[in-house]
Each structure stands twice: as structure tokens, then as C-alpha cells.
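No value in this document is a laboratory result; all are computed from the given coordinates. Not measured: the values here are computed from a predicted model. Cβ atoms are built from the backbone, for glycine too; each structure is taken alone.
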Structure I
Amino acid sequence: MTSADRLFMFHPRSIAIMASVMGFSLIALFGVIWTQFDDGTRETFSWFQRLTLLAFFGAILLLLYRMATVRVTAYADRLQIRNVFKSYTLPWSDVSALRFRSGDAWLQLFDAEGNRIGVLAIQAAEGGRASKAAKELAAVARAHGAGPKPTPEN
């Protein structure tokens, strides 16, 4: 898919900025601390301890990267949601409702089975920008067949 196929995309700026600043700060802090150790202190770290430290900082940086890249993208045939720990791809026919009420931390999506999925990309911390995005996404969703499905009557 090219960006021309994309109908709508939104990602929060505040989270991306915060995660980026924290990631670069962590790298700088780790680098400064390590370079301030004298050779004798550095030599006391075994290879296993060094790998453990790198794995720990790597996991934190991966988490910050995922936070910085949360987004929601709409295409003509589907909606893609990238949250911190999980990503979702739903055809429009599986989207029954989008709700972003006052006091909600982020947009709530309800699928055809009644499951609720938090869309972390559209969050209240973004203020008016998020409200506008929620309305735009709802309009795209309605235009592509999302919404409550009629229930068969007996």
C-alpha cells in the first residue's frame, strides 16, 4: 500500500515527543555513566552482566519506540490500529461503533462482536486535535460501511 491509498492517518504528537526525548535521554545517560567509569570498574562487569544491561535498556527503548509510533490508519477496505503492545487490522464491516466521549482517555472502537478496542493514537491528551481526528475517522468509517449491523428479526 502506498500513502496515496491511505484515506486517514493520525498519530499523537505529545506521546511521540515524550517517548523520543526519554529514549535519547536514556541513551545519553547510559553513555555518560559508562564513559565515566574507570577501566578497572568497567572490567568488573562480566560479559553476561553487560548483555543483561544492554537487554534491559533495549527493552525500554523498544517500548518507547512502540509508544512513539502508535497510530490509526484508514484505507478503503480496512482500519489499521497500532497500539503499544498489539496491532489490529479490521475490515470496515467489523467496526460497529467509535466513541470518544468527554472524560475518555482515548477513542474506543467496538467491533461486530461487541469487543472494545482502545485506539491509543487518538487520546484526550491531544485536546482539540484528537477531537477533530475522532470526528474525521468516524466520517470515514460511516462512508465505508462501518456502524451497527441490523439484527435479524424472528
Structure II
Amino acid sequence: MPMKSLSGGSFSSPKVDVVIDTGNPFLNLTVDGFLKIGTVAAGKVLAEETYQCLKKGSVSKHNFEHSFKKMCKEGAYWGSVAGVYVGMEYGMERIRGTRDWKNAMLGGALTGAIVSAATNSSRDKVVMDAIAGGAIATAAEFLNYVT
């Protein structure tokens, strides 16, 4: 259920929690990451496609079908990437036995490498994507501690 709070003059973002219990913490986190980020990606496409329809001034069945397919494709892609990342980060936590920023870095690097290797054949591109994934995940982890 969405919840909003206003305290101390600041507004916090709504929180939506969907619980799917597979009986395995690794799978629970992976599915949760897939659903949350996949939904965000689909919403992004919905907003973009709505803007394009308004800009053109017309809506057709073809436009609707194209938009729906694009929403599904983007949602599945970004949801899959998020699911892999969350699973990798959780795996790093379990392997290392500690919870810190290094798990995010290693999980991001592995995710970048896996996703890149699945879509590219260039070794240099896989390495660059691993570096980018690790950097982005580490930055996101550090940003969690800013507020």
C-alpha cells in the first residue's frame, strides 16, 4: 500500500511494497528487484509514448500496440538487469559474510559483465560494462548514505 509522510518540513517519496515469498531469500530479492525496476521502466515508456501521441495529436490501435510492446520489452529488460544485480549483491553478501559497499561494487561489476556478455561478443566491451556497472552500483550505494 502506498504510504507518504510529511515530517520536519520534508516530503518523503511513497513506498510500495509487494511481497512474493518463494521460500528462498535469494529468489525473493531477485523477483522483488525485477518487479520494481521493471514497473519503473514500463512507466517511463508509458510517459514517453503518451507524450509522443499528444505531440502527434492522434492515437491509433497501431500506436497503442506498439507502445504496449515497447513497455513490455523495456520492463522485462530493465527488470531482468535489476534482478541479476540484486541477486549478485545478495550473493556477494552471503559469500563475504558482511554487508557493505563492496557488495554493491562487486554485484554491479558482475551484473555489467553478465548483461554485456549476453548481448556483446567484444571482450573489451564486457570489461568496460563491468567497470561501469560496478561504478554505478557503488555510487548508488554511497548516495543512500547522503540523506
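If relative contact order in percent (Cα under 8 Å, 6 or more apart) comes out at 24 when worked out from the coordinates, which of I, II was used? That value comes from structure I.
So Rg and Dmax of the Cα atoms in Å, computed for just one structure, reads 18.2, 56; which one of I, II is that? Derived from the structure labelled II.
Source structure of the calculated read-out (distance in nm of label points 7 Å out along Cα→Cβ at positions 55 and 135, 2.9) within I, II: II. One of I, II was used to calculate mean count of other Cβ atoms within 10 Å over residues 31-38, giving 19.2; which? Answer by label: II. For which of I, II does distance in nm of label points 7 Å out along Cα→Cβ at positions 15 and 119, calculated from the coordinates, equal 3.2? Clearly, the read-out refers to II. With helix-only ellipticity at 222 nm (-39500 (n - 2.57) for each DSSP H run of 4 or more, over all residues; to 500) coming out at -14500, pick the structure among I, II it was computed from. The structure behind it is I. For the structures shown (I, II), FRET efficiency 1/(1 + (r/R0)^6) of positions 63 and 111 (r between Cβ atoms, R0 = 30 Å, to 0.05) is largest in I.
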